[in-house]
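Right after this note come the structures.
Laboratory data are not the source of any read-out in this text; all were calculated from the coordinates shown. What you see is a predicted model; the values in this text were computed from it and never measured. Cβ atoms are built from the backbone, for glycine too; each structure is taken alone.
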Structure P
Amino acid sequence: MLRTQNLQIRRGRKVVLTDITLELKPGEVLGVLGPNGAGKSTLLGALCGELRAHQGSVWLDERELSDWTGTSRAQRLAVLPQVSTLDFAFRVEEVVGMGRLPHQSGRARDAEIVAAALHAADAGHLSGRSYLALSGGERQRVHLARVLAQLWPGEAGQTLLLDEPTSMLDPLHQHTTLQAVREFANRGAAVLVILHDLNLAARYCDRLLLLEGGRPVALDTPAQVLRPEPLKAVFGLEVLVQQHPERGHPLIIAR
């Protein structure tokens, strides 16, 4: 379980994120929303230990994140950044296999996990191809498979952090990606995912954190967060909010 209390991040003298208190719960998908520059990626950087907190702390399983060794942390915490760069012609399964480096599960077991993670990311058909020959969306799905493989099969005590994992994907693969994330959480992992699409957030997330100017505006269920008033205040967007006719979650329609 990953949690933080009164977290504050500064860049120089400027406070870029403050008053962040949250807990990522096993079996839950927490979505993070906000306009550009709201502090979403900064939050993810702080939660994974990339950015040092000026105030407050981040705990992983009741120990401060900084107290974990790199290998032990990587067995419990996986991060998919907004941009993943790789300039060598590795085969797809070799890229996904990098997620298994913190483990000592054996070559045969690792191969099984790599295949399962590729299938979960709807990228099994890419196996054998050069990573450099893939489209941007295909590369994004391969990196999703890599972080899934790192924590496979997903269970309580493991945490997955994803920064805009659907940004390069077509509509179908936006849903297959978030369905894979949802199923990963259903097996017990805690998931935080940064999204821009309000309707995807409404469909796949259990709770939403709405940020503006580096501060939390709301932290609650999609039905409580995705209301016309806070969306107008944060995004400057006038919307209609209706109930999805089949699934029951909020459906956001721009006026």
Structure Q
Amino acid sequence: MSAVKKYRFDPDYAVPPGASLQETMEALDMTQRELALRTGLTVQTLNRIFKGEQPISYDTANRLELVTGTPANFWNNLEAQYREQLSKLEERNRLESDLAWLKTIPTKELIERGFLNPDSSNVMLLRETLGFFGVSSVNAWKDIWQVPAVAARRSHCFESQPSPASAWIRQGEIQAHSIESHPYDKNRFEKTLKTIRGLTRTSPDVFQHEMRDLCAAAGVAVAFVKEMKKVPWCGATKWLSPRKAMILLNLRGK
């Protein structure tokens, strides 16, 4: 029996809380003028609320509670949901204009590695990709990743591309952030490097485990990320914070 896919309802419209207010007013057999008189609001103000042009303030919600019998938190929640949906629609329009950028990102590989949802629409895939990078917009991604402040050791036979490279480095960041480590200690790390040189002849499993533990004790998180297409780097280093550094390796050539 095949699995049933579940899709999230994501409307491309927003209903102002004023629509519910109009329905409530009509259910009470109340005219707009009467509602205005009872609430102390002007007819013009009610018109703007009906159209979503003016928000229902906390004060207005309290007045509506007294007049309609509907709790103030109901009106406040409707207003909050309406503004949230408007914000989502604005975000969607902005994301749609940035879809071309998504083609530069190795989304297929990120989906295969479980970082992105394979069933997402293009817009949602773009949103998830921004979330993967920890940024709120493509412009923010460019500011942070277009020229990564990373010292990398790579093969000179290939040219690395910013988008795939950033995806590889970001995987390392995510992994490194999850590694508990002591505050960075330069002297201890220098001693650790001497010890590590003797581990390179051991099996990869032993090498990775020992290297990670030794470096974490010196304030350096070691991340091992599978090689990605168009990223011919053997490794990269980056400061995650003043107290924690990252060494990212894919064991190329090992």
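When mean count of other Cβ atoms within 10 Å over residues 182-189 is computed for each of P, Q, the one that comes out at 13.1 is Q.
Of the structures P, Q, report the one carrying the highest value of FRET efficiency 1/(1 + (r/R0)^6) of positions 70 and 222 (r between Cβ atoms, R0 = 30 Å, to 0.05).
Values: P: 0.30; Q: 0.00.
Answer by largest value of FRET efficiency 1/(1 + (r/R0)^6) of positions 70 and 222 (r between Cβ atoms, R0 = 30 Å, to 0.05): P.
Which of P, Q yields -9500 for helix-only ellipticity at 222 nm (-39500 (n - 2.57) for each DSSP H run of 4 or more, over all residues; to 500), as computed?
P
If you line up P, Q by mean projected area of the Cα convex hull in nm², the top spot, with the largest value, goes to Q. When FRET efficiency 1/(1 + (r/R0)^6) of positions 118 and 206 (r between Cβ atoms, R0 = 35 Å, to 0.05) is computed for each of P, Q, the one that comes out at 0.85 is P. In terms of relative contact order in percent (Cα under 8 Å, 6 or more apart), the structure with the greatest value among P, Q is P.
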